[in-house]
Structure 1
């Protein structure tokens, strides 16, 4: 455990038996199963070539749901924890040039992306914003890695990130990878949509775009499971995942807010009503996958690859 910046703790995890850990790629995250029973998702920010260590960064959120407070206040070096994963819903696609945009703790997945971009000889630049320099983690590590490619942009020193310049870079052909607070990602999404460049913007969110919908959000839905032939009715006050579980079907999940991708399922027939914060507009338009934890349907029936 190491304090990386004000309010940011990094954890380095190793297998208890010293065995190699699972392979992972930049943008991946793990589920951390905390002693209290809480499960939280954290992006990996180490080196994908290091098979003996997984590193995560955790921002202390005093008004959060309790996970970060447990990490900072109760975990100790040498303590045994369970994890699930890694999984990747924010994969870095092969390219010759990248522009990375990080806000605050959103630097964690971007750090591993920058490291791999540097290793493969790609052109890359990182814009790293935060409230103040003292709260921005991994600054020295990034500057040593980037050798002039990294701009550290604390708001209290230089103001907000120049979103227009980021859009211009995308218009010139660059793909933009960004992670950070909702206010940054929402603003980028709006600018890129206005410019017709949404497909060049790749985002990872730590929270849903909108609150997860609750009861009374639609009509009763019939879900057909193609592999078993089973049919399950999903009432308006229940998620598809909840109805399937109630009928005895095991569905893997983690965040249950539509942001981690663990419950992503292929759709064979019907039109999903996407309510997640993960799929791109293009992926939603294709309609061949959905997140069972929050999404429903625009048709009376859905057939799933389950």
Structure 2
């Protein structure tokens, strides 16, 4: 979602009277830094993780430079210079943009809610590009350890029974499993060698994009209970309201007239945000309410 534009070109009135204040110069990097620094306290979300992250379209990675991709035949760097991250805020291009990623994990890490923000500051107006995501709890198989009997004899019998039932099938299936893994590994090696040859000899552009995360792969929407739903709704509402409050404080600190912000906030709070993606489902309704209905469709494009 792209929020309503805010006019940031008009100076605020001098509270002491006598005219207008002088606007303190600022840029999108300053705004991102302020939000990252103050959001935990403003939103009331202790443990909120805030980081600026550079996102680049997979086949555009080679255009960014050696600081991101020192070797065309290897993966991009995970840690890059701060100046390159800031450049994605000030001058987005070559398929790259920098987002302020706000992430809050629920109790025990069962649910994770994140909001990605990008300030679009083109005088005389400011807009926020906003994307929100949620990752549900782990699949049921990861909680089987909690179902072991506590009594000594029953627990021993449970372990022995499981080992007896599964040992034969595991031993008989091991050669087939090893064979399949070996074949798959060789196929991946051959494919990788072909890609390297195309990149090196024909200067082919390779898409380094990732389609998911390890945490997402082992998540299951059926494990999302009432507590996780209410937690995620609370996190999303606090994040939205926190961004609005932090933006207003930032503008006031820089002597900007916030009358345009007040008008935009009324429109923002009545938006309906429909989120689409493979790790989240739901939407913000009127006045910031959140509805979750289940998993959304798998997207075709790489993030």
Structure 3
């Protein structure tokens, strides 16, 4: 890897290409959808996997959770380690990720990313204790010491970052300005008013948007599987490191509108803005525009 440089405004005009070859796409997809001989997954999980394969075979589309595992797997094919922690991240808080499966008969674990042919990168996934301050602080330190690894922390609910506010304020958003230390940690914050009450709804976007000044962090609210895939790969494709905080409505995990075509993974890169194709410019009566130079919202 080339030497890491300090980011400038120009670096955010356009994202680098983070597409993968069709060969690598197929290699990872086949690996994560194939279970070892003699392994018996839970019946519900087995149906979920078969539905994902059916979606791809019949519609050439990939859902949110599969796109995430595809990002991890292709990063590993590039020779890079992936590390993730958080409460129940192996399964996914909302029964979505299913990276680590359990045998229905003997409870033996199986990581779907552990058997990708030719992958030199390692996958490390840890279901961590419910202590956000300690766990996020550890992952921040790990990412600091391992700038060439993809390091992620997922809050069980986005609101739970409250328990790690000191780490966010003192280190994640301020370390580069204070100590000239870059960090590529990814924070995944489930966010959205979807009927689960005040404690399980808002991840407090406003706090993070305020902290974006001086190119401190990157904040995203991603809506398609492919864009999520490219955002994760972009963390390592950039010639610098920035913390990434993604706010994701829980509905995105299963909403058909978030599915992406295979071609969106094998071409291009992250799309900073996805236009609303349902709105015609001539139908817009009023338009309010606010430009804030240093806030990066995609």
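Since every read-out is calculated from the coordinates, none of them should be taken as a lab result. Everything numeric here is computed off the predicted structure, so don't read it as measured data. Cβ atoms are built from the backbone, for glycine too; each structure is taken alone.
Could you tell me which structure in 1, 2, 3 was used to calculate helix-only ellipticity at 222 nm (-39500 (n - 2.57) for each DSSP H run of 4 or more, over all residues; to 500) as -8500? The read-out comes from structure 3.
Thinking of 1, 2, 3, which structure, once distance in nm of label points 7 Å out along Cα→Cβ at positions 151 and 175 is computed, gives back 4.2?
Numbers: 1: 2.2; 2: 4.2; 3: 0.6.
Attributed to the structure labelled 2.
So percent of Cα pairs over 22 Å apart, for residues 15-126 alone, computed for just one structure, reads 37; which one of 1, 2, 3 is that? Computing percent of Cα pairs over 22 Å apart, for residues 15-126 alone on every structure in 1, 2, 3 gives 37 only for 1. Matching task: 3.8 is the computed value of distance in nm of label points 7 Å out along Cα→Cβ at positions 71 and 119. Pick the structure from 1, 2, 3. Going label by label, the one that fits is 2.
Where does the value 29, 23, 21 come from, among 1, 2, 3, when semi-axes √(5λ) of the Cα gyration tensor in Å is the thing being computed? Before the final figure, lay out each step's value.
Values: 1: 33, 25, 18; 2: 45, 30, 15; 3: 29, 23, 21.
This figure was derived from 3.
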